[in-house]
Structure P
Amino acid sequence: MPPKLGILAGKGELPRRLIEACHAEGREVFVIAFPGETDRAVAESVSHAWLPIAQVGGILRALHEAQVEEVVLAGAIRRPSFLSLKPDRRGLSLLGKITRGRMGDDGILSLAVAELESEGFRVVGLDELLPDTLAPEGPLGRLKPDDSADSDISRGFEVAVALGRVDVGQAVIVQHGAVLGVEAIEGTDALIARCADLKRDGPGGILVKVSKPGQEQRVDLPTIGVRTVTAAAAAGLRGIAIEAGATVVVGRQAVAKAADQAGLFVVGVRFPR
């Protein structure tokens, strides 16, 4: 029997999909649910514990008590203001490391992985558990980028990698070679909405999402889903380019269908590294 899996569950569909996949193979799961982040119905469908994100000692203790062996981080979690947190002793120690190191999201997540591994848990990536969720190379729907779109995609990759090197974000929107916006703490959906009023005449912009250079590949991979496609269409974008093999596509068939219906392309690209 596969080892019991602990799911640190954020927002979105991924925690639910993981639970369904584990049930299908007879694997036990235990969910750490975060107030204000985790979908209540998803968490309460299985054995779980509700704990604030800064209660690090409590989280580790709950995982041990549930006899979890492997842990996965699934779903988006908003980065809270440190002033709003009420950490326990273990969380306070971790916060000290974060503030001293002036860490961005990737640094924080790498520290979280190290903390889990120090307790004897094996941290696994989504690609191990849901291998079909990683973006393939090529278009997901009927539409493909043309030469001008390819040029914008290349420009977007260049800018996104530069952002990733300083651990800022994973996505940019480019139109006609001009960078309309870059992702920071607000997330991809907010980036798309912000750029809706910045678009120029002619073919719409392109959302480009890539993994950060040196990123911890087991956590926080770039992710898109139907909601991303819907938001892109509403903002007048003409396409989405994602890094093949390094981007999670939640519901690949549904994403392809939504893209076709919206008249925009979604394409997986093997970017040079």
Structure Q
Amino acid sequence: MKKNRILSFLIYIPLLALTVCMLFPFLWMILSSLKTPEEIILIPPTLYPKEPTFENYRILWNRFDFAYFFMNSIFITLICVSFQVYSSALFGFVLGKYRFRGRDTIFMLVLLCMMVPYVVNVIPQYQMMLWFHWLDTYRSVIVTNLISLFGIFMMRQFSNTIPNETLESARIDGAGELRIFHAICLPMFKNPLSALIIMQFLWTWDAYLWPLLMLVDVKKYTITLGLGALNGQFSTPVEKMLAGSCMAIIPVLTIYLIFQKRFVEGMAGASIKG
């Protein structure tokens, strides 16, 4: 018993050290966002602000239109993630539980498209947006992100774990295919869908390259573009960028805390069933 305690103690020490190393940058970011421009450039740097101030947050929100950036990101991310999660569950269910000609070919195409680097598609997609006259519109950012190939793959794998007998019983009771999907399968997908929501929310929220190419009007910028715009030609307000970063991680942390338990269960289930 004593030997097990010593072993556990030796294991927890490096894990604790690793946790501190991972959390320290976040702590430094939060504390530095409360510093004045003069204190942020002090050498040697200080960890705790001598005179904490929320002036950086006020300036960002009022002078740099961060309220627009924040709401734009919320608007785009919620629409994209909603469609991505629902379409992934639906298409994954169809590819996993139905037998039809070309099903395996479609699934192979999904896998092949997942292997194509994202930057390869940038020029063709940009040309399409020019043809549609969608440049500098929310549609150019939203429509190109309504489908998640990774989500389809993930939900297809989970669909294979649903017993066929359950679906056949529902059909015998007179349930239609859409009702089977919404009333039976979606409740079974809670854990993987929670994991998918967190990942897709993070990826959509942090997107930078495509919004940068599509959006011209500053009032339509997302929060990542807004943070990039703070980087001036001759100076960079580090303390304000850190304050903006603190605001940018709030929605991501909120989504993670809401779906944390099911996220862990979903990833554990994927590792066991995969």
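We did not get these values from a lab; they are worked out from the coordinates using the rules stated. Being a predicted model, the structure only gives us computed values, none of them experimental. Cβ atoms are built from the backbone, for glycine too; each structure is taken alone.
For this structure, a couple of remarks:
- Among P, Q, structure where mean projected area of the Cα convex hull in nm², for residues 74-209 alone as derived comes to 9.5: Q
- Among P, Q, which structure scores highest (criterion: relative contact order in percent (Cα under 8 Å, 6 or more apart)): Q
- Source structure (of P, Q) for helix-only ellipticity at 222 nm (-39500 (n - 2.57) for each DSSP H run of 4 or more, over all residues; to 500), computed value -22500: Q
- Source structure (of P, Q) for FRET efficiency 1/(1 + (r/R0)^6) of positions 66 and 90 (r between Cβ atoms, R0 = 35 Å, to 0.05), computed value 0.45: Q
- When Kirkwood radius over Cα pairs in Å is computed across structures P, Q, the figure 19.4 traces back to P.
- Each of P, Q could give distance in nm of label points 7 Å out along Cα→Cβ at positions 18 and 42, but the derived value 0.9 comes from P.
- Across the set P, Q, distance in nm of label points 7 Å out along Cα→Cβ at positions 34 and 194 reaches its highest value in structure Q.
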